[in-house]
Every structure is written in C-alpha cells, then in structure tokens.
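Q: Structures incoming, each one as structure tokens.
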Structure 1
Amino acid sequence: MPTQLWDKKIEALPKNKLKELQLKRLKGLLNRVYRNNKYYKDKLNEIQLKPEDIKSLKDIEKIPFLTKNDLREFYPFGLVCTQMDDIVEVHASSGTTGKPVVGPYTRNDVELWGEVMARALWANGLRKSDIMQNSYGYGLFTGAHGFEKGAQKIGAMVITISSGNTKRQIDVMKDFKSTAIACTPSYSLYIAEVAEENGLDPLKDFNLKLGLFGAEAWSEEMRSNIEKRWGISACEHYGLTEIIGPGVVSECENKKLHINADHFYTEIIDPKTGETLEPGEEGELVFTTLTKEAFPAIRFRTKDLAAIYIETCECGRTLPIQSRIKGRSDDMMKVKGVIVFPSQIEAALMKVSGVSDNYQIIKTKKGDITSLSVEVEPTEDRWKTGKLDDLEKNAEDEIYSILNLHVPVKAIEPKTIPRSTGKAKRVIER
C-alpha cells in the first residue's frame with residue numbers, strides 16, 4: 001500500500017520525467033565543472049568531449065571514471081568547483097588507507113544533505129514526535145551530522161550523544177525515553193549486551209522502536225537478530241563521504257533500498273572491464289552527484305557491489321531500487337578458487353543456534369595461498385553447556401552450505417573479541 005511520502009512530487013515522479021530531470025541536471029553539472037575546475041576540464045579535453053556533446057544519459061559513459069586515488073591526488077581542495085569563500089562546512093573520511101577524502105559543502109549543499117536525509121528518515125518511519133539518540137561518532141566523519149540534519153528537518157528531537165561511553169548511552173536511552181537510535185548495527189548489539197549485563201531487558205526497559213543503521217556491511221540474519229533483541233524495526237542507510245555522506249540510499253517500510261536519483265545518478269559496471277551493466281545485473285556501483293556545488297563527483301567508482309532495479313515499489317516510490325551491498329570488491333577473498341565475502345560467512349553464522357553476534361574471520365596468507373578460519377563467541381548459556389564441538393561443526397556445515405568450502409570454526413570464550421563503538425573489524429589478517 002502506498003504511504004505518505006516526504007516529497008511526493010519527486011519520490012513518485014514518473015520514470016520518464018525523472019530521466020528528463022537527471023539529464024537536465026547532468027548537463028548543468030558538466031557545464032559548471034568545465035568552467036570552474038581544471039581537473040575536470042583537462043579530463044574532458046583529453047577525450048575531446050565538450051559539455052554540449054552530452055545529449056542523453058547514456059552519453060555519460062564517454063566520461064572517464066573518478067577513483068579514490070584521484071581524490072587523494074587532489075587533496076584537500078583540488079576538486080572544489082566553487083569559490084573557497086562559498087564553503088561553510090567540511091567533512092572527511094577516516095583516511096585509514098591513505099590521505100582522507102575531503103568533502104566540502106556550500107550552504108546549498110548543506111540544505112540538500114538535510115533534505116535527502118529527511119526523505120530517508122521519513123521513509124524509515126521517523127516522525128516529529130520521535131526522540132533520536134545519535135550514537136554515530138561526531139567529528140569529521142559524515143555519519144552523525146547527516147542523521148542530525150535530517151532528523152531536525154523532520155522536527156524530531158536529537159540527542160547528540162556521539163559514540164562510546166556505552167553505560168551512559170544506556171542511561172540516556174532509558175531516562176530520555178529514546179524512540180530511535182542511529183549507530184552502526186554492531187554497536188547496537190553491543191549496547192544491548194551491556195544493558196543485559198546491567199540487569200536491563202532491551203525488549204522491556206526501553207522505548208526504542210526504530211534502528212537507523214549504516215557505515216558497515218551487515219547481513220539480513222544480523223538484521224533479524226537486532227530486531228528480535230531490541231523489538232525494533234532495523235533500517236539500512238547507505239552513503240559515502242565522496243558523494244554526500246548518508247542520504248544517498250535508504251529503506252522504505254517495505255525494506256526496499258531507494259536511491260535518491262534526482263540528486264545521485266547511478267550506474268552499475270563490470271568491476272573488471274568498466275562496461276555498463278543492465279538493470280538487475282550485479283556489479284560495481286558508480287555515482288554521479290547531479291546537484292552538489294562545492295565537490296561534485298562524476299562517475300565515482302565506489303568498489304561496492306550491488307544491483308539496481310527500476311520497478312515501482314509497493315510504497316509508491318518510483319525511485320530506483322538498489323539491492324543490499326553484497327560486499328566491497330576490496331573485501332572479496334579468493335580461497336581455493338571460491339570467491340568469498342565476509343557477509344556470506346556472517347549470514348551462515350547467524351543461522352546457528354547458540355552463536356552470538358560476535359565473530360572474527362581470520363585470514364592467513366602463505367605465499368599465494370589464502371586460507372580462512374573463523375573464531376566465534378557462543379552465547380553465555382551455550383558456553384556453559386559445553387560440547388562446543390557440536391556448535392563448531394554446525395557452524396562449519398552452514399558455511400559449507402553457502403560457499404561449498406570448508407572453513408574451520410573455533411568457539412572461544414564469550415567477551416574475548418574486542419567490541420567496537422563504530423565499525424566492527426570482522427576480518428583479521430594473521
């Protein structure tokens with residue numbers, strides 16, 4: 001059944017009208033970057049392409065891809081397409097694998113960010129009467145700021161608690177009667193674990209009804225565990241610092257991921273050849289920001305693997321639907337000729353009775369040979385029961401049923417694996 005939309009004019013726009021809007025905005029974007037940025041002008045001149053040569057959306061395929069290495073080469077402000085005086089806010093990625101990616105915003109960019117996040121949170125079910133506990137880390141990272149902007153645009157109360165200090169998170173959640181929590185999915189489970197250690201029942205002692213999760217990959221099985229543990233609806237958000245932060249893609253009440261395609265044009269390509277794939281085919285996500293001013297990204301390769309579908313959703317939105325992220329091409333591991341993603345192992349583990357939400361995938365390389373093993377914490381009750389050989393065997397069988405690959409599983413004592421207040425580190429190299 002169609003439901004009330006935040007912006008019906010756009011979210012239910014007929015598909016042909018959406019394409020017309022995308023093309024108009026793409027042409028405007030190319031004119032702006034050609035006039036205002038040397039990098040983009042040189043790139044287009046190299047292939048002898050002028051902005052006026054773009055006659056259709058398919059013509060975007062003539063433009064070279066933008067990569068993270070390009071962004072680092074022009075660090076920090078080499079890709080800015082406005083005057084520096086027009087920039088009012090700056091964010092950046094963590095920079096754990098090199099120089100961080102810097103995201104500058106004009107006042108209009110900030111307004112746009114708040115609008116797409118309001119659209120996303122409204123689709124999740126957040127309303128003016130809600131109290132949102134914002135447990136993403138505040139700082140240069142985009143996450144907390146995007147969720148705050150969107151919730152405030154809706155009119156909801158935002159508790160700007162940031163991540164960490166988990167005991168205080170629990171006290172505030174209980175005392176302030178938070179109805180929604182925004183954080184990584186793994187941190188929500190850690191909060192539940194600490195609450196239980198302090199004699200509280202996540203199902204009975206809190207007012208939560210919504211979980212607004214992003215910033216890390218998580219399986220449907222993990223979603224199910226979170227929803228059962230907290231008694232909430234767990235909603236996924238997808239975004240990137242390079243594009244705008246959170247607000248690019250988010251779920252409706254039918255758990256379908258909708259792309260805010262009036263602002264972000266999406267392609268799926270073959271990650272090896274760069275060839276554009278058809279709707280429904282799985283490949284690498286590529287985004288173009290159609291309306292951003294300070295830092296537009298044209299054909300940015302995300303390395304995230306997914307598929308796009310163009311049918312209209314039951315919720316009434318005509319915006320394209322994106323599958324959940326299968327994984328990053330960077331995370332893909334080849335073991336004995338089998339392609340393995342961490343999310344596949346998580347999905348298998350979450351099906352095993354007695355397995356907790358805490359696990360680590362151990363990746364070992366000897367020469368050119370990669371091998372995997374898994375360390376998993378049983379639940380406290382299952383640990384006390386003993387006979388862990390059975391649990392390990394069940395977990396190995398579940399993994400084999402998905403991957404057709406034998407991966408050894410070792411049950412270790414509960415609370416052995418380090419907990420994270422942000423992105424959980426699931427793959428450990430030894």
Structure 2
Amino acid sequence: MPLARKLGLLDATMIVVSGIIGSGIFVNPYVVAQKVESPFLILAVWITGGLIALCGAFVFAELSTVLPRVGGQYAFFREAFHPLVGFLHGWSLLFIIQSGATAAVAMTCGRYLASLTGLPATSEVPLAIAILGALVGFHSSGIKPGAVLINLITIGKTVAIGALIIGAFALSSRSGLVLRPFIPPQLHGAGLVSAFFAGLVPAMFAYGGWQNSNFIVEEMRDPERNLPRAILRGVAIVIAVYVAANIAYVHALGAPGLAATTTPAAALATEVAGPIGKTVLDVLVIASTFGFLNLALMTAPRVYFAMAQDGLFFASVARVSKRTHVPVVAIALQGVLASAFALSNRYDQLLGYAVYADWIFFALAAVALMVFRRTRPEAPRPFKTPLYPIVPLVFILSGLGIVANTFVTDTRNAVIGTIIIAAGVPVYLLWQRAAARRR
C-alpha cells in the first residue's frame with residue numbers, strides 16, 4: 001500500500017525547523033563556550049556552523065529534486081554508490097544517529113519535566129520512555145496529525161525563543177559582549193584549530209536536522225517544488241534564531257558565565273525575569289524537545305521502511321497500515337530502540353556518537369551530489385546548488401574535519417561508533433544472502 005501525500009510547504013518547512021531546534025540551543029552553548037572560551041570564538045563557532053548548515057541545505061535541496069524518494073540519504077547512497085552504503089546509513093541511523101539523538105533529547109525533556117513537576121531526578125529516564133511510547137501510538141494514527149502538532153509547537157517555540165532574546169537585550173543592564181581578546185592566550189596553532197572543531201561538534205549537533213524532510217518526500221505534495229524551498233527557508237530561520245540566541249547568552253551571562261552553567265537558557269531566563277522566567281523557560285524546553293521527539297518518530301522510520309521494501313530489513317517493517325497509511329512497525333522499532341538508548345542515561349556519550357556518525361554520512365551526501373551531476377546530468381533540477389562545486393566541497397571538508405577531530409578529542413566514542421558502523425557490513429551480506437535464497 002502506498003504512502004499518502006498529505007504534507008504541504010508549511011508542513012515541510014516546520015519539519016525542517018522542528019528537526020533542528022530541539023534541545024541543542026538550550027544546552028549545547030555552554031559546551032561550545034567551554035571549548036573556545038572567548039566571546040569572539042563562541043560567536044564565530046555558531047556563525048561558522050550556520051554557514052556549514054546552509055551549505056548542507058543547498059546540497060540536500062538539490063538532491064531532493066534529483067531523487068525524490070522515501071528514505072532520503074538511504075536512497076541517495078543506494079543510487080549514487082552501492083546498496084551497501086545506503087544500508088550502512090540506515091543501520092547507523094537506527095543504532096547510532098537517530099536512536100542516540102532521540103534518546104538524548106528525550107532525556108532532556110524528561111529532566112525538565114521532572115524539575116517542573118517536582119518529581120525526583122530519578123524519574124528522568126522513565127518519563128523519557130513514557131513520552132516515546134506515547135508518541136509511537138500517536139504517530140501510528142497517521143502522518144497529518146503529527147504534522148499539525150509539529151506546526152503548532154514549532155511556531156510557538158520559535159516565537160518564545162525570540163521573546164527571550166529580546167528580553168535579554170531589553171532587561172539586562174550589563175553586557176558580556178567584549179570581543180577582545182579575540183583568541184585566548186592559551187589557544188594557539190594546532191590547539192586553536194582543534195578547539196574550534198571541538199566547539200563545532202555540539203554546535204553542529206544543534207544545527208543538524210535539515211535532512212529530516214527528505215525522509216518523508218513521498219508523503220509531500222509537489223515535492224520537487226516544495227522540498228527545496230522548505231529546506232532553505234527552514235535552515236535560514238534556524239540560523240537567525242541560533243546566532244541571535246548565542247549573542248543574547250554572551251550579552252547577559254558573559255563567556256565565563258556561559259561556560260559555567262549546564263543550563264544556559266534557564267540561566268538567561270532567570271537573569272531576564274527571575275524565577276518566573278525560569279518556569280517559563282522550563283515549559284519552553286519541554287515543548288521544544290517534545291516537538292523534536294514528535295518529528296523523530298515521524299521521519300526516520302521511513303528510512304527503515306525503505307530498507308525493508310528493498311529486502312534489506314525485516315519484511316514486517318515495510319508494512320503500511322491500511323487504515324492510517326503509515327509504517328507502524330517501523331515507527332514502533334524507532335521508539336523501542338530510542339528507549340533502550342535512554343536507559344544508558346549518558347547524554348554526552350549519546351551526543352558524541354550521533355554527531356560522529358551523522359557527519360560521515362552528511363559528507364557522503366555531498367559526494368553523492370557530485371556523482372549525480374556526472375551520472376544524471378539530464379535529471380530535472382528545479383533547484384541547483386549555487387557556486388558548484390565549491391559549496392559541496394566546503395561541506396565535505398567540514399564533515400571530514402569534524403569526524404577527524406572527534407578521533408582526537410573523543411577517541412573512545414569515535415572508535416565505538418566506527419565499530420558499530422562496520423558491524424553493518426556482515427549484517428548486509430546476510431540480508432543479501434537471505435534475499436537471494438527467497439528469490
């Protein structure tokens with residue numbers, strides 16, 4: 001049974017924005033501040049991250065018109081390289097990238113919900129798992145209700161973040177926006193480069209998510225026209241919000257204050273409006289992280305669905321509900337795996353896994369674009385990446401830099417991530433052998 005085309009331009013744009021604005025902007029700025037230390041470098045990291053995200057948006061916008069197929073990167077890699085590469089992306093999405101990121105965000109949502117309701121800190125993980133279970137049931141009812149909920153939450157949280165930024169400048173009497181010295185004395189040469197890339201890791205985790213709309217392209221109306229516009233508009237909105245938010249953080253808290261707090265958004269809200277501000281911020285973080293989780297349970301399962309359609313995963317994962325026209329088993333699988341990851345209760349480790357693996361495949365997506373320019377020169381391209389081949393090359397080099405630096409700054413997680421990805425190769429061969437026997 002085919003998937004139903006029910007999503008329009010607004011839905012797709014909000015999916016991009018909601019896929020990016022999750023917990024990262026409320027938590028990760030303090031990690032960036034700890035890595036690079038000075039206000040100038042903090043803002044430089046977030047602006048650089050925004051430019052890299054924009055390059056990624058250009059790449060994925062063109063890919064979405066060349067190959068508008070369910071599964072996004074899985075389909076790109078399958079057609080540009082080999083089905084094995086596509087499978088390894090889906091494998092990594094399931095066992096590292098999406099499950100890890102979803103678990104990390106669910107834990108943040110559970111933490112803030114426990115704080116707001118006065119529950120003990122030990123309830124963080126059970127709350128995270130309960131939220132994931134509820135969303136599995138919700139998304140099994142169809143794609144349009146989830147899209148409507150995403151629209152409402154995304155618009156609401158973007159407006160609320162904007163209000164917080166305005167309040168920081170309107171009500172804070174002092175400013176930490178002192179851009180000298182540009183570079184701290186202790187950072188120089190190779191150490192400066194390594195620190196900058198280490199700062200990019202949490203920033204790019206916060207910026208990641210523009211690819212989510214590609215996963216559901218076959219459930220979108222007029223995707224060749226609407227998907228590129230949605231990706232570019234969504235990323236532009238997020239860049240403006242993120243850079244402005246970090247200017248507000250540094251303005252109100254200063255670089256040392258930002259580095260010293262693990263809850264920078266709550267610290268900013270308290271600085272602006274006292275205890276009431278913190279309560280409002282708690283509600284905002286819960287809404288924002290819930291919006292991301294809502295999206296995560298909507299989009300990534302379409303990749304597992306596409307893999308199962310190709311005979312590279314359990315056949316049941318390819319089943320579409322006759323009543324709701326959604327892949328219910330794939331959605332449940334994502335919820336179960338994310339819940340299992342949440343039980344590890346290691347936010348920092350989950351973040352490291354997700355960013356490392358994600359950027360391997362982001363860089364490969366830009367390579368796929370260059371392959372398609374050569375192998376599919378006549379394919380319709382309503383949107384073409386500007387400044388080709390500079391933009392995809394910048395994106396590739398950025399991805400390789402983030403991946404390589406992870407081996408330097410977080411060797412253990414990088415090695416574990418590499419082992420998990422490599423473990424997908426024998427699994428793929430087993431699926432291929434089983435599929436050949438069935439034929």
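Values in this text are rule-based calculations from the coordinates and carry no lab data. This structure is a prediction, so every number in the text was calculated from the model and none was measured. Cβ atoms are built from the backbone, for glycine too; each structure is taken alone.
Q: Computing helix-only ellipticity at 222 nm (-39500 (n - 2.57) for each DSSP H run of 4 or more, over all residues; to 500) gives -25500 for which of 1, 2?
A: Numbers: 1: -9500; 2: -25500.
Attributed to the structure labelled 2.
Q: Given a computed value of 1.5 for distance in nm of label points 7 Å out along Cα→Cβ at positions 343 and 359, which structure among 1, 2 does it belong to? Before the final figure, lay out each step's value.
A: Working: 1: 1.5; 2: 3.1.
Comparing all candidates, it corresponds to 1.
Q: Compute relative contact order in percent (Cα under 8 Å, 6 or more apart) for each of 1, 2 and report the one that scores greatest.
A: Numbers: 1: 15; 2: 35.
Once relative contact order in percent (Cα under 8 Å, 6 or more apart) is worked out for each structure, 2 has the highest.
Q: Output the label of whichever structure in 1, 2 has the greatest value of distance in nm of label points 7 Å out along Cα→Cβ at positions 263 and 367.
A: Working: 1: 5.2; 2: 4.3.
Top value of distance in nm of label points 7 Å out along Cα→Cβ at positions 263 and 367 goes to structure 1.
Q: Quick one: distance in nm of label points 7 Å out along Cα→Cβ at positions 175 and 271 came out at 1.3 when computed from one of 1, 2, so which one is it?
A: This figure was derived from 2.
Q: A further question follows. Quick check on the output: 134 is volume of the Cα convex hull per residue in Å³, derived from one of 1, 2. Which one produced it?
A: Working: 1: 149; 2: 134.
Source structure: 2.
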